[in-house]
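Taken together, the values in this text are just the output of simple stated rules run on the coordinates, not laboratory data. On a predicted model such as this, the values are computed, not experimentally measured, just so you know. Cβ atoms are built from the backbone, for glycine too; each structure is taken alone.
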Structure I
Amino acid sequence: MITLKSWPSGQDFCFMNKPGQIYRVINTLSIDVALGAVCCAAWFAKELNVQLRPYAFLALGLTVWIIYTADHLIDAAKINKEASTFRHRFHQRYFKILAACLLLGVVVDFGLLFFIRLKILYAGIGLFLIVIVYLLVNRWLSFVKEVMIAIVYCSGVLLPALSLRGTLLSTTEFLWIACFFLTTLINLILFSVYDAQSDEADGNNSFVLTFGLVSTRKVLTLLFVLQFVMMVMMAALQLWIIAGLLLAMNAVLFLLFINPSFFRSFEAYRLYGDVIFLFPVVLLIVG
C-alpha cells in the first residue's frame, strides 16, 4: 500500500499541511495534469459551441494520464541509480504498481473508444500514433522534448472540439489557440530550467541542457513578450474573458520565471505550474 510515510523521502512533505500533501500526491501521479486537460478541453468546446459527451472527456483525461505516466516510467527506467527528483524516485520505487495501473488504464481507454463519436475517434487514433512514434524516438529527440509535449498536449485538448467543429478557425480563435500553445510551451521550458541540475545528474536531456541557461532565459523572455502582445490583441478584439484567463495563467508562470529560489524548494514550481491548467474550471462553473 502506498502511503505518504512510505514515499521515497519523508522530508518532501515536512513543510506541507494536509491539503498540500494531498495535492502533491495528485501532482506526482499526474492526475492534476489529466484534470487540467479535461478542463481546458471543456473550455475550448464551450467557446467553440461544440457539445461533447462525457465519454470524450473521460477518454481524454485517461489518455493524458497514460502518456505522462508512460513518459515518467520510461525516464525512471533509464536512471541506473536513485533519481534526483521526487517524481522519478517515486516512479522508480513503485514502477511495477504504476506499470500495472498503466496497463489497466490502456485497457479501459480502449473500451471507451466504442462510445466515442467516429470523428473524434479517427482524429484520436492519428494523434495516438504520433505519440507512440514520439515515445519510441524520445531518446534521439530529447532536445525538443518540451516542444513535442506542448504540441501533443494542445492537440489532445483541442482534438474533441475541432474534430466536431467542421468549420475553419477564425482569426480570433486562431490567436486564442496560439496563446494557449505558448502558455503550455512556456510552462514546459520553465520546468526544464528548474530541473536542469537533476536532469543532468540523471542523464536526461532537456531544452535548457541543450541550449544553455542564458539562451533559455532569453527565449522565455521573448515568449513572454510575444504572449503579452497577443493578449493585448485579444483584448482589442474584445475577447476580454479569454484574455483575462490567459493573463492569470501566464502571471503565475512569470512569477516562476522571476523568482526561482522561492519556488525551487520541494519542487513547489510543479504544483504552481500545473495548477494553472485548472483555471478554466472557474469559467465553466460561472458560465
Structure II
Amino acid sequence: MLDEALRVEDVHLAYRDMAGTIFSQPRTIGFFRREETDPQKELFSNVNLVVNRGETVCIGGGSGQGKSALLRVIAGLIRPTRGNIFYFGEYIPPERLTALEVAKRQVGMVFQNGALISNLRVRDNIALPLRYHKMGTPAEIDEKINMAMDLMRVRDEADMFPHMLSMGMQKRVAIARSWAMDPKLLLMDEPTAGLDNYNRRNLLPLIDNMRTLFKTTIIIVTHDLMISKELDCNICFLHRKKLTSPESFDYWLHSDGEISKELFRDLRHSG
C-alpha cells in the first residue's frame, strides 16, 4: 500500500445520510418522509477504488448518479453509511472521518463553483487557508501564493475581486488556492463545467502541470469525458449505484457495454 494515495473499500451512501448536505432536498416535497420508511435506499453501494500516488483518475457518469457526493465522501464532507477509506495507507475510522481530519492528510478539494470569498481579492483568497492554518512565516506564505498564481497563470489578476473575473479565471484561482496548501491528493468537482472552449483548452494543461511537475495525485469528477483522453488518464463510472474499474478513454469508446453505448454515443458518431 506504500504507492497508494487513496483506497476506498465497500463504501455505501444512503439517502438518509445525506440530510443536511447540499444534496438534501426540502422536506416539503416529501423527500425525507419517503426515505424514513425506506432508510436503506442508497445513492451508491459497494464502491471500491484505488488511486496510486501521482496518478490522475476521472469519475464520470450520468446526472444524479452520485459523482459529486462520492467526491465529498472522500473529502470528509459527507460521512458514508458504511465502508473504509485509507489515505496514503492510513485508515480513518468512520467516527473520525471529517473534512478536518482528511485535510490533515494533505487532501485538497476544488468545488464546482469555485467557492471564492466575494469580498477578498485573488491574492487574499489564495492566502486565506494558508494564514488560517499558519502554514509558514508571512514571507513563506507570500512565496506560496506567488507560486500558486504563477502555476495557474493568474498573477496579473492578483488584486482583482472574484466578480471581476471570468468563470475560467475563477476556476484557476480556486485551483491555485487548493494547490497552495501543498495537497498530495487533489479532488476536483467538474473543473471544466461552464467554461467555453477557449478557457477549457487553457485550463487542462495547467491541471496537467500539477501532475507532471509536482506529482500531485488528482481525482476529477466530470461529465466532460474528453478530459480523460486529453490528460491521458483512466476513467471510471458511477452507474446503477456501482463504480466500475478505471479504464482508458479508448477502452470505453470501443466497448460494447451499456455505459459506452449510453455515454460515448455522441463521441463515437463524431469520430
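Data table
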read-out: For helix-only ellipticity at 222 nm (-39500 (n - 2.57) for each DSSP H run of 4 or more, over all residues; to 500) computed as -25000, the structure of I, II it came from; value: I
read-out: Origin of the derived value 146 (volume of the Cα convex hull per residue in Å³; candidates I, II); value: II
read-out: Volume of the Cα convex hull per residue in Å³, for residues 114-209 alone - highest-scoring structure of I, II; value: I
read-out: Answer label among I, II for the case where distance in nm of label points 7 Å out along Cα→Cβ at positions 146 and 234, calculated from the coordinates, equals 4.0; value: II
read-out: Mean count of other Cβ atoms within 10 Å over residues 90-97 - highest-scoring structure of I, II; value: I
